[in-house]
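Please go over the structures that come below.
None of the figures in this text is laboratory data; all of them are computed from the coordinates on show. All figures in this text were calculated on a predicted structure; none of them were measured in a lab. Cβ atoms are built from the backbone, for glycine too; each structure is taken alone.
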Structure 1
C-alpha cells in the first residue's frame, strides 16, 4: 500500500471486511486491484475521487476493476480511499443498483 510523504498525496487502504474480501480472491485479481488503486492515487491528471462512481443512498462509492466492484469510502480530510468490500459484478448489483 502506498504511503503519503506530502500533504497533497492520496493513499488507499482496506478496512477489515474489505481485507477479508480481498484475501479470498485469486492472486491475479488481487494484483489487478492493487495496481488499479496505486494508479488512481498516483494519477497526476485526475483527483482519485473522480475515479469513484457515487451510489445513491450509500455512504460509499463504486470502483470498477474488471468484473469486480469495490465499495470505496472517500475521506477528503485524510486523503484516503478505504476499500470496504469487493464483490464480483454478478453479486454486486441488487435491487435498483
Structure 2
C-alpha cells in the first residue's frame, strides 16, 4: 500500500494532463496544416512534460516520429519510434528511482 501511494505521488497532475492533451492536439493540427516548426516546438514541450506518465511519454515519442517523418527525416523518425516502445521502461525506472 505504501508503495502504491508513493507511486501516485510521482505521477503528473490533472493540470499537466490537460496541458499534454492540448499539446497533442496542437501537434496534430500543426501537422495537418504542414507547420512542421510549430509541431516540433509543441512536441519538445510535450516530451518535457510527459516524462512521468507512461502513456503520454510513449505517445509523445510517437508524435515526434510523425513530425520527423513529415519533415522527411528518416533516422530521427526511426529513433523516436524505437523510443516510443522503450519509453514505458524509462518512465517506470525514473519513477521507481524517485521513490
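Out of 1, 2, choose the structure whose coordinates give helix-only ellipticity at 222 nm (-39500 (n - 2.57) for each DSSP H run of 4 or more, over all residues; to 500) equal to -8500 when calculated.
Details: 1: -8500; 2: -28000.
Only one of 1, 2 returns -8500 for helix-only ellipticity at 222 nm (-39500 (n - 2.57) for each DSSP H run of 4 or more, over all residues; to 500), namely 1.
In terms of distance in nm of label points 7 Å out along Cα→Cβ at positions 33 and 49, which of structures 1, 2 is highest?
Details: 1: 2.4; 2: 1.8.
Evaluating distance in nm of label points 7 Å out along Cα→Cβ at positions 33 and 49 on every structure, the highest lands on 1.
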